[in-house]
1. Rank structures P, Q by Rg/Rh (Cα atoms, Kirkwood Rh) and report only the one at the top, that is, the highest.
2. Compare distance in nm of label points 7 Å out along Cα→Cβ at positions 281 and 617 across structures P, Q and report the one with the greatest value.
3. Using the calculated result 4.2 for distance in nm of label points 7 Å out along Cα→Cβ at positions 265 and 569, pick out the matching structure from P, Q.
4. Of the structures labelled P, Q, which one yields 3.4 when distance in nm of label points 7 Å out along Cα→Cβ at positions 65 and 377 is computed from its coordinates?
5. Taking Cα Rg over 2.2 N^0.38 Å, for residues 409-456 alone as the quantity of interest, name the structure among P, Q where it is greatest.
6. Which structure, out of P, Q, was FRET efficiency 1/(1 + (r/R0)^6) of positions 145 and 473 (r between Cβ atoms, R0 = 30 Å, to 0.05) derived from, given a value of 0.05?
7. Out of P, Q, which structure matches -0.84, -0.98 when log10 I(q)/I(0) by the Debye sum over Cα atoms at q = 0.10, 0.11 Å⁻¹, for residues 353-560 alone is calculated?
8. To which of P, Q does the computed value -14500 (helix-only ellipticity at 222 nm (-39500 (n - 2.57) for each DSSP H run of 4 or more, over all residues; to 500)) belong?
Structure P
Amino acid sequence: MFDTSKGFKRIVSISAAALCMLTSIRIAPMTAPEADAADDIMTAWEITENMQLGWNLGNSFDAYVSTKADGVLDHSGLEAETCWGNPKTTQELIDAVKAKGFNTIRVPVTWFQHVDKENGFKIDEEWLARVKEVVDMCYNSGLYVILNMHHEEGWQNSPTLGEDYDRLKPFVGGVWTQLAETFADYDQRLIFESMNEPRATGTSHEWWGPTQAECDTINKLNADVVDIIRNSDSPYAETRLIMLPSYCASSDTTMMSKNVIPEGDDYLAASVHAYSPYAFTMDPSVKDHSTFTSGYENELRTILDGVRKTFLDKDIPVVIGEFSASNYDNTEARCNWATTYLEVTKAYGIPCVLWDNNVASNNGGESHGYLNRSSLTWNEGSVDVVDTMLKVLADDSIKWGSERKSPVIEHEDISTGVQLIEKELTIDAALSPDGNCTPGLNATWAMLEGGDVAIKYTGDQPVIAVVDDSWNNWTEIKPYDDKDGIAYYSAEHIAAAWSGEPSEIAHLFARTNGVTTIGAMAIIGGAEVDEPPVDNTKKYNLDLSNRADDIEQKLVVKFEGKAGSVINGCIGYMGAEWTNIEYEGVIGEDGTFIVEVPMNKLPNVASAQAQIWWCDDENGEMTSYEIVDVVATPGPAPEVNYGDANCDGNVTLADAVLIMQYLGNPDAYGVGGTDANAMTAQGEANSDCCDNGDGVTNKDALAIQSYLLKLVAALPTVSE
């Protein structure tokens, strides 16, 4: 459980969210699909689609006995199942969940009180048998089942989590080795979840702002669990869906981004918990939960879009293993919340598993009781919330996974906007409350309306906040798009989140949940996403498989069109990420324009793409391309022009900058590097202008600066 070019915009794809009106009519439950045959192997996407809507057997097998004055007991028995006040689980309970229309049951289990620490963490036979009995109840009913490690207090939940990997590995590995063996013959309807909400309990950052060491521990443990399951003796070892959480399974973009999902495995899913937006669903300090406001709706959509951008855009499935809105006697508002939640997650293709702790009435933020486990009846008020969810799932106008990928939007250049920050600034969450955000910036609604705030940054993704002229009504907004190191925040979203008239907005901040360096911040024109213009980019695939990397070669691409036409575009390729080598020029009198790219700027790729972004001649085309050998022509050695690193004939500050880029990122700016402005061999010779005989170093950049400041008369010079 979670406590707490030409001035136009090119949009590659966009889909509008479907809307449906919620009525008060009671509906018949959806019928859970029958299980696939054991020999029909499903993809991970098919598994998650079949899971649809799930229910948590919360506070039963995940309960632990804590009667010691100084903490929890080291060991307990079968009494743990009922020690938090829930009745013993029965087949009738499982039948009631299925009959309502749920397709999945998550069985959270705590193991640390049921293992022999002196015997390889062997699980107590009675406890394992009882867990298996309940898993069988669900599995034999045709349901999908999620089994995990939960509430491992003092273990994965530890104040020293960042230092605990070596201590935790035997425990986590020992339990999962036994579970993989016990459930080896269960088909893909059984899903394993490595951990629940691993976190640094008892620290000031238990639910927020983990250290990298803590995230590293979680990622290594996740990888260990994957290895154990994949190497188990099971016909489903390779195709078992495994859910992997980040720090506290958070839905915060910064923490989700630290979840390292092992590559090359098609049956891994991110495990996310999203009691969102928290102020509406859980926060007892909020006095009025009676309305699911437009601000709450905007926040929820932004959080779920962050899940999509972090994982689905990278083809990583997601399961929201816990979600709920606590009962504040606000049934109508919770139904409105459920409508938005399920509409968005259904369109994204994310199954959601409802948290149920069997607490029906408001007890200050933890009343997530939907099914009365004693009478096996659905609680008044809360049953309407469940029916709302099932109604959305039954609505054929919303197609499962139809909006799985984020729309790709082309934005105005950040340099064209109203500049708010032009000097680099680093903010750090550890320096809260003063150093975790920028100074307040003047940004009135008249400046923001119809536009976007754009932030160029490195490090953790920032959020922005707006306040009124009295510096009150702090309202935060997350980005709706983030690419190429720039995050974009919509004025429309700002207005939706703001409680009051947007005209009251006067100031703006950027805040970080980690460490963020802001290079620029500006207000730019908004991206038109409702009626996207036609994408006129022309694309041509290039086969580079006949390249010869042992000799110097170049790619020669020929474009044809009307003489005098301006043409621009790129030669792009996919390496670790998509890379553009841009070109721009004028088609010659012979009707041709030639682009030449050294093959070392297209490293280790067998294919690329030529793109025309704009051509004055709308009929301009790429007509041919070839890879040719570069034949060296003998001649006198080039004269060294000391200090001219970029070989433009002059010694300027740009040469010092290139030297530092060359030293800091040789893959991009070294000789033969991937960047279009990479150092050449001649530039490398010119750069060695500090006469110490030690090649190109930072001293050469300093020598250039000394020369420009007239502190030395000429280059090369001697650095002290």
Structure Q
Amino acid sequence: METETKLIDQRLRWFLFCLVLGVYLLVYIPQPDSADGNAVLAVTASTLRFGTPDISVLAADDARFEFDMSRMGTFGVDGALYSKKGVAPSIALIPLVLAAQTLPWLPIRATAMLLNPLLTALAAALLYTLVRRADYRPRTALAVGLVYGLATLALVYTKTLFGEPLAALALLAAALWIVQWRAVGRRRDLLLAGAALAVAVGVNMTYLLMPLVFGVFAFAPPRRQQMPRFLMDGLVFLTPILLALAGLALYNWARFGSPVDTGYHFEAGEGFTRPIPAGLFGLFLSPYRGLFWYAPVLLLAVPGWWMLRQRTPRLAWFTLNVVALQSLTYAGWWSWHGGIVWGTRFLVPVLPLMALWLAPLVDHVLDPATRRWWLTVTFAVLTLASAIVQALGALLSPYPYYGDLVVHYYTGVVDSLVTGLADRVMFDPGLSPVIGHARLLLQGQPLDPAWLRSGVDGVHLLAALALMGAAFLLLRRRRPALIGALVCLAVLNVVAARQLDDPKTQAVLQLEQTLEPPTTTVFTTAFYEDALLDAERLRPMTMNAPVAADDRLERPLWEHALQVDARLWYVTWFSAQDPDNWQEHDLWMTGAFAYERAVDGHRALLFYLRPPESERHPAGFQFGPFRLEAYGVAPVEDGLIVDLDWLAAEAPGADYTWFVHVLDAQGQIVAQQDRAPQGGIAPTSVWEHGRQVTDRLYFPIDKTRITGDWRLRVGWIDPTSGELLETTSADGNPVADRLILLPLDFDSGG
């Protein structure tokens, strides 16, 4: 009988997991839609590719935030931009991002966006187990799991890469293991509970007080123990949390030079600055973000908790304390509303525990002996209303309606009840996003889910429906875990792979084929936006343009970019002569230029940033008004640097160009550059007599191929006729073909 009960529970858990995951795939979006989500993914991608958890790829977007406290990033000791968000969600993303980097059909952003659907489906399955541990029947546990997974904000937050779904899973898992510890007394459960709380702390340091609440529940009477055993149990519980804190301290020290610096902008006003009563009203009752507006079914959690207290008082009080601590903590946070999101973002972590409070009422509704028609109708109506509200949040992005609020109610006052908006938004039911989204939906606002963005994606739809269908088949299988896992794996691959054709993703993949060799790449354009997170070979960093050379949010990143690699791609929509294009001017003055590529209407230039000083050798060749005073050649790791020192013997008066060819022993061109001196940042038409200019050229070629009979061929071109300029040698003799040949001899410098 016990074996059969375990099999039923296993089947129902897998049924619940696959069913809600299938629904989540119907609201899934293929890219993060928030700065928080982009930052979480950027940390993972950068760490896996380059070993540094910076978010410099998002620097341009981050610098555009109006308030410093809204920015995701803080500059570290090395000048890179690092995220203030907890590192645990980025660690949880590692398997998905690794899969995307390994399997060519999986784009990185689309694969990463599967994280919260998986975590929330797992939370629904764990909630089933917790309800069963509270001694409720399987059908009650199943119903509670379905209400949590489909009729609360948990559903909408599967569309995001916020850390709250991971925190919800962590707190729920810790509660489950603590309950099991109290029932059985196995230290393994105590250790796992501590590990789950360590994950929560890794999501956000505000969860540091949670171990106190969990510890009181774990060790309070009647679990009376002798002192040595009590101390050992306490150590087992706290060890994962202490290890997590030590790891976070090292992480902060490596980034910011201090173990307690998390990157939050407390000096700019970020912190616990809101009146707690106002925050509590906002979190639970306000039309703008109140929980009971966004999940009306949780109104029944209030009487449900009272009924749970009568049945299992310790569990009821324990979960109430967890919810109260979470609520009080974030009621005082400066951004209690959580930014541009759907509903009460900061209560998402405790939604599973609040859903647990529904179990007594659900049990009454499902039991014919105790069922009351008014209770059944009330429960059904509130659950349906909650599901409809979630559909409004899932089908539409929160940004269009927030944009409407900004148009009509923006004040720019950071200390207002709703940051930057008029206080009326907090209280007026007519301004609630629930009403606003319903209105936008009726007006034909474009839908957000991936399978509905450009018509109907039948393959995506069928994959999600297949997963939901498989959930029902699992109810009849003796090994639901194996079959369920395989079906989920196949469906998730199909859904993510469907996003590979996204135009921005394809643009980035094409970009990577164009920018060879791959290296650090600075983008001073918003064209690619966060699609650069799909890059697998380049190391992208972004800057706004135009900006001043001493901009406090741009200069540190620029200096960092110049130190990361020996080579740098610079992508811009400016011309070389534009006075606002100071970054390119710096590169021409200090680096060695290789070549330029045209990409998506932009210029991409490759520079060698730290060219060695070469031994100069006198030349004396005269090309019309230009004299090659000296030249030098120096090897670098993957090519060679050529220095050309020019002198304007007279004012040129026109815009001339030169070419330099690297010739092999057979006289074939191996590499070449054809351009204006210094890339045209100072055209020769504005040169005066006596002006001296040095061109530094970088040729990325295999220098082991170079033999003593390789040569440089140099010439200048008349811009009017297109002919080569008359050329004379150092002794004044004319050069017949107007071309000069210079030897490549590394040992002698030329």
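Since every read-out is calculated from the coordinates, none of them should be taken as a lab result. Treat the numbers as computed from the prediction; the structure is a model and nothing was measured. Cβ atoms are built from the backbone, for glycine too; each structure is taken alone.
1. Values: P: 1.02; Q: 1.09.
Going through P, Q one by one, Rg/Rh (Cα atoms, Kirkwood Rh) is largest in Q.
2. Working: P: 5.8; Q: 8.3.
Going through P, Q one by one, distance in nm of label points 7 Å out along Cα→Cβ at positions 281 and 617 peaks for structure Q.
3. On the way: P: 4.2; Q: 3.0.
The value was obtained from structure P.
4. On the way: P: 3.4; Q: 4.9.
Attributed to the structure labelled P.
5. Values: P: 1.36; Q: 1.55.
Structure Q gives the largest value of Cα Rg over 2.2 N^0.38 Å, for residues 409-456 alone among P, Q.
6. Numbers: P: 0.05; Q: 0.95.
Working through the options, I get structure P.
7. On the way: P: -0.72, -0.81; Q: -0.84, -0.98.
The read-out was computed on structure Q.
8. On the way: P: -7000; Q: -14500.
Derived from the structure labelled Q.
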